[in-house]
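Only the coordinates and a few stated rules stand behind these numbers; no lab work does. Quick caveat, the model's predicted, so the values are computed rather than measured. Cβ atoms are built from the backbone, for glycine too; each structure is taken alone.
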Structure I
């Protein structure tokens, strides 16, 4: 019952209120005088579909998802495999090293990476200059800026997913590998026929949570670029923040948040459908 009460108070009720607000023209004036609030049916959603900035934020968000999600999963799994099968005690230190970015404040990270990305005196351009490559506009070109934010987010997101994969790897019964050794299986055969199939539940969990996190991509563009240049790094979550808390268009921002909510629900259901189909095949 306490869990149900918390869910209703802090999740269900706010969602319902947001849905109601999305059909109004609520702004700062409406907060001061509720009688000035007007219901506009689905006008907010109609305007959203014709808003070039919002449509650009959708494209940017899916760009982040398509590139970022596979990279995070692949990198986290690779690091977990290396750390799990390594015997040296030095690799225990690397576990902490890879996990630290996940618990580091995003503002501190943004300051450091801002220096790394600086086009004039940043470390990355300095290193590229040694091999004859000119300065790269890491945060000044829309496409390169998106890739730069993805690189930062992938580096920051490896740690928590690595821990999940490590826990799943250590839960695999050792008798599977012992039987494979008796049968003369190679390392690659054990990886593809024992390790990876045994990680299917962990991979499913990491995929769903990572996908939801990247659909809500906010901190990196908010701190590093504020959605620029030319809205090239503007995500849906950042668009919602700007409309709601900078321009005080609460009804419009609520409508945009429900569009994002629908995308998250659809993508999550697709993942569950794929998972169910895989279980039926097995």
Structure II
């Protein structure tokens, strides 16, 4: 019911620009750089549109599977539905399988955990030969991957954010940064290597890096947090997850997620009134 209603709504809106030009944020910028460096096709795993080629014109929309975000579709679905069920209903699962099976070269998947979790059941349907061509960067908190794909998971960890890393950043863009590093520093130098060899090469590079020093976040009052939320609201498009990343990763402010969601909800109501 929800998928049908969403599809009907999409059919009524006009595409505005190619997907590669519509999405923003560092995560997507890094993904575009990775695709450009490898002269590869860029695909977007979209929670609202399924699997989208980077050159396909799409409408502007707000939908995610990241829980805690006000645009998360999971809150609108029955309790027994998972991210993968929603994505399959959009046609994304079949499109992803067909694309990977037809692709003769290495396919790099750089996704944060919620999105890798969303496509994991589709990846489990791949043939053994297709699995051997997959390399997964990111999605570190997805523990139920098909065993064949666990081997495809590149060993990037928080050393990518350490002082020697060429591409430090935030947790929200970790997967895309890892994918770009792999493309530029490993794949470009050894296209024909096996997944085990590629993983060993990644580990060899990271062995020269140290882990970042953990920071203790600054404690501030509710009033101060709300002031920060107001200041960065437009920049984050009002998205709770983006605002929390700004608070924690950029401003080094400590705030428990549930507390932050409540304060952000107050600001959202304030802006509506």
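Tabulated results
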quantity: Which entry (I, II) yields the derived value 3.2 for distance in nm of label points 7 Å out along Cα→Cβ at positions 78 and 230; calculated: I
quantity: Relative contact order in percent (Cα under 8 Å, 6 or more apart) from the coordinates reads 29; which among I, II; calculated: I
quantity: Per FRET efficiency 1/(1 + (r/R0)^6) of positions 54 and 182 (r between Cβ atoms, R0 = 30 Å, to 0.05), the highest-valued of structures I, II; calculated: II
quantity: For -12500 (helix-only ellipticity at 222 nm (-39500 (n - 2.57) for each DSSP H run of 4 or more, over all residues; to 500), calculated) the corresponding structure among I, II; calculated: II
quantity: Answer label among I, II for the case where FRET efficiency 1/(1 + (r/R0)^6) of positions 38 and 102 (r between Cβ atoms, R0 = 41 Å, to 0.05), calculated from the coordinates, equals 1.00; calculated: II
quantity: Top of I, II by FRET efficiency 1/(1 + (r/R0)^6) of positions 14 and 94 (r between Cβ atoms, R0 = 35 Å, to 0.05), largest first; calculated: II
quantity: Value 1.2, calculated as distance in nm of label points 7 Å out along Cα→Cβ at positions 6 and 46, assigned to which of I, II; calculated: II
quantity: Comparison of I, II - label where mean projected area of the Cα convex hull in nm² is highest; calculated: I
